[in-house]
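J.: See the structures that follow.
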Structure P
Amino acid sequence: MTPISVTPSPATGDGASPQTTEQSIFVIFGATGDLAKRKILPALYELHRHGLTDKGCVILGVSRDAAMDDAGYRAVVRESVPTEGEAQAADVTAWSDASVHYQGIGNGEPADFVALRSRIEGLEHDHGIPGKRSFYLSLPPQAFPSTIAGLGAAGLNHSAGWTRLVVEKPFGRDLASAQELNRLVHQYFDESQVYRIDHYLGKETVQNLLVFRFANAMFESLWNRDHIESVELTVAEELGVEQRAGYYEQAGALRDMVQSHLTQLLALVAMEVPTAFEAGAIREEKVKALRSIAPMTTASSVFGQYTAGRIDGMPVPGYREESGVSPTSTTETFVALRMCLDNWRWQGVPFYLRTGKRMARRLTEIRVRFRQAPVWMFRSVSDASPQANTLVITLQPNEGFLLFFEVKAPGEPFRLQRLTLHFDYEEAFKTLPEAYQTLLLDILRGDQTLFVHADEVEASWRLYAPLLDQTVAPHPYPAGAWGPAETSSIVPDRDPREPTDAQRQKAGAAA
């Protein structure tokens, strides 16, 4: 596991200190599920291992398994947390024995939530915790409403200290369902208590967008329509649908990836300068950016679905051949969009969004193409066509950035050569904390900066509403491609002289 460092956090909304975690109880609904075992439990252990929960964090796993007890769940925890050597394995055992407990919730009847409240109060009494609680809903979306209502009916929506509700994506499947879920949440919880997780926002490189833009005047001064020609955001996955066909058939790439991860990246790139580095100010600017986007139309979108092909030389099936997928499915696995923001900073600058499964390689990047020099003064001495400066921010893999610029190659004849300045996170910092470590630490601190506000959720669903009910069959593309051929009508082709990802950067390749 990668280490995590202590970094100052902005001011919080419920009275917690931004610099420390307080003694509290962390309740995980869906405690035996895949997300809890792969991400949440290992992240909680890493926070403990690095002394970031030294004041005490009692973990209470909750699921429907009535036969499980504390000892059984501690065994689950020990199996879920990766260890290196006997010493660390012993530390995980000691941590779980001291901190981890379990409570069955049965069918989620009112009496079950009353029993849960009694168990929480008992643990708080035993550990001297003054009513400070986090409830993490690591559950299927259809279980959110009953769980939230059950917490509220049992009086678990408030306490003597503080209470925080953590909700995983997807938050709704369209505008109406998102609004209904927000209404239910707000029936029992104030917005200052709610932490809607998008794990992309926990990535160090995503957070660094704020620093990159607003701490470096040379970039922020160029970050507008006068200097930027276009912005392209890509989230590409090599993997197919894997074991998520049941969910993905109902969601598709637009709901699964565009409405959440890509839209959050878009908001961070496009937002205005916030008045302060704190949750309220940053969220306000993100919402304003989303609300400025012109209405979407099918003419500015391309949907695709992968067919059989090859990834890394190995044959892979098409989407319709995947287990659990209908052989006549029209679910999109690829989306490309062209957007325009109707505001002073970005008027006339196209934003291109692209995401897909079974693409050529795993890659998340932001590509900012600057405008060309207004006059090409080297026409008389060079046959080369003018090339715009391009900034490529790579979020995964091999996090870093590239800035492409022109220089004169040595010697004669007069010749321009395109080179790069680059920064690589691994070279500079060696390791980066895993996203869930960052996000769970912020929950325990009470810092909402990296979490999605209700207004953001509704603004993004409202933005894509015209596309959600589209009935156009997706265009096929072979696995291992960058999407269907029709994408070129929406997203411009890349300059072939530019590297496509940070792997070529690390190898020292120039265009």
Structure Q
Amino acid sequence: MSIPREAYQTLQSIVGTEWVSDDPAICEADRYCSLSSPSEEKRRPGCSIEPASTEEVQAIVRVANRYKLPFVVTSTFYSAGTYARKDDSILIDLKRMNKLEIDEENMYAIVEPGVAFSALQADLLKRGLFTFVPGCGGHSSVVANTVNMGDAPLGWRHGIGYQRLLGVEWVLPDGELLKMGSFSMARDFFWGEGPGPDLRGLLRGCAGHQSRLGIITRIGVKVFPFVSEELVPDGWAYHTTMKLPQNRFKWYNIRFYSKEDAVNAIFELGKCEIGLIVMTVPPIFRGVARTRGVGCGGFWEYWKEASSKLARQQEDLRVLLYGIGSDKRLEYEEKVLLDIVADFKGSPREAPCQDETNFMAADAICANVVGGRFSSEVSYESINQAVRYSKVVDKITDEHRPPILQEYNSTDWICPYELGYIAKMECLRMAAVEDNYALQEWKNDCQDACAKGGAYSLVPDNKLFGPVWGNYPEKEDKIRALFDPNHVSAPE
């Protein structure tokens, strides 16, 4: 089977012959555009096409509808959830759409899907502004990450994706163009709520629709004021870092002797509204960081000794203080932090005033060094729910060892957002490449327990969560039938 010749020639006429290919080698490479999904689900697309404008995306989608060809979309990424699930799919790669505009006065940026966080951040820092880089890396698409997840440790103060999403340009599954928010009334993305239609709740809830409701071609995203001092790069790969101005930033690593004390300290930090980053630091994260660049063998040599010294009840907290507006603000935040730490009998230790992951790069891919493959079970709930759910995941993990590697349940990461009103609990587990199937079995069991326990998984299995959460898949199917009558937008 293959794309009909007439359809393929029409696609060539839209983007030019050099930007579309049905070469088996290219299509086979694009089969694996998602790193986070089981290989057996992925089909080789019938062709791969790279449009350069919204108008070309619309034309491609109309061709897909005319010939009843399924389509999926991707762009620059670390881990994508979109891939061809049907034969003869059109894979639409948006990396050529890389226009970027910054409105300094109103503090927002207009980006197309090919713009990576690192590119946006580099331009923002020159203007005394900043955004944050997601845990999946600075090379990820700003559009894709914002409309899908949009989370990162800097969300402690500045929220997650749905709070930064402003105006939207959306190619619907039938090829029609929908403009949302202020962009629907003028060429201005500054306001997501209006004065035009606000359908951001349909675009994404906890996570996005994974291109099952069309293609987002442009968004406005809120950015934030930053210090005027320059961030100075330091070191050589693989040990590179960025020096932060010490009059405005200060890192603290704090050890608490129970998880309860650490969680209570987080709540107090939120009440006092201090800090730019607040998160727990699992012991294995420290091991991955300390053995960066020396490979899997170097990590396990370190971990063999370090894991034997783990204090099972302790919880480490990492806090970045930020002098917003003045040096005196940093002094105030430090005094408040140390008072809170003393109240909960923590042991604070000042850390080097530098950053390796939060402002430019992020290094989630380093987790692969432990075994070759890793999977995450992620939920967004209250901090207390995160703690409860981590205990459930730990118990399930013990039932899957081996082949899941022995990390002594030391990967459960609490990353609170919005000053503690919501928290991400991310439970990473590792396995060797040949044991990747074990991670999927573990994840299935975790989601089953998550549904029964009333927690909400990041990307829930509809069969498991539907009956628990108001039969929402039935509503999703009705919406998809309305927007996508030909069932061509990322069909399963």
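J.: Identify the structure, out of P, Q, from whose coordinates mean count of other Cβ atoms within 10 Å over residues 114-121 was calculated to give 17.4. Walk me through the numbers before you get to the answer.
T.: Details: P: 17.4; Q: 22.6.
It must be structure P, since only it matches.
J.: Between structures P, Q, where is distance in nm of label points 7 Å out along Cα→Cβ at positions 26 and 242 highest? Mind dumping the intermediate values first?
T.: Values: P: 2.1; Q: 3.5.
That would be structure Q.
J.: 15 is what came out when relative contact order in percent (Cα under 8 Å, 6 or more apart) was calculated for one structure; which of P, Q is it?
T.: Numbers: P: 19; Q: 15.
Checking each candidate, the match is Q.
J.: P, Q: which one has distance in nm of label points 7 Å out along Cα→Cβ at positions 106 and 170, as calculated, at 2.0? Provide the component values of the computation, followed by the final result.
T.: Numbers: P: 3.3; Q: 2.0.
Going through each structure in turn, the value belongs to Q.
J.: Quick check on the output: 25.1 is mean count of other Cβ atoms within 10 Å over residues 138-145, derived from one of P, Q. Which one produced it?
T.: Values: P: 16.2; Q: 25.1.
Source structure for this number: Q.
Read-outs throughout are calculated quantities, based only on the coordinates presented, and are distinct from any laboratory measurement. Remember, predicted model here, so these are calculated numbers, not experimental data. Cβ atoms are built from the backbone, for glycine too; each structure is taken alone.
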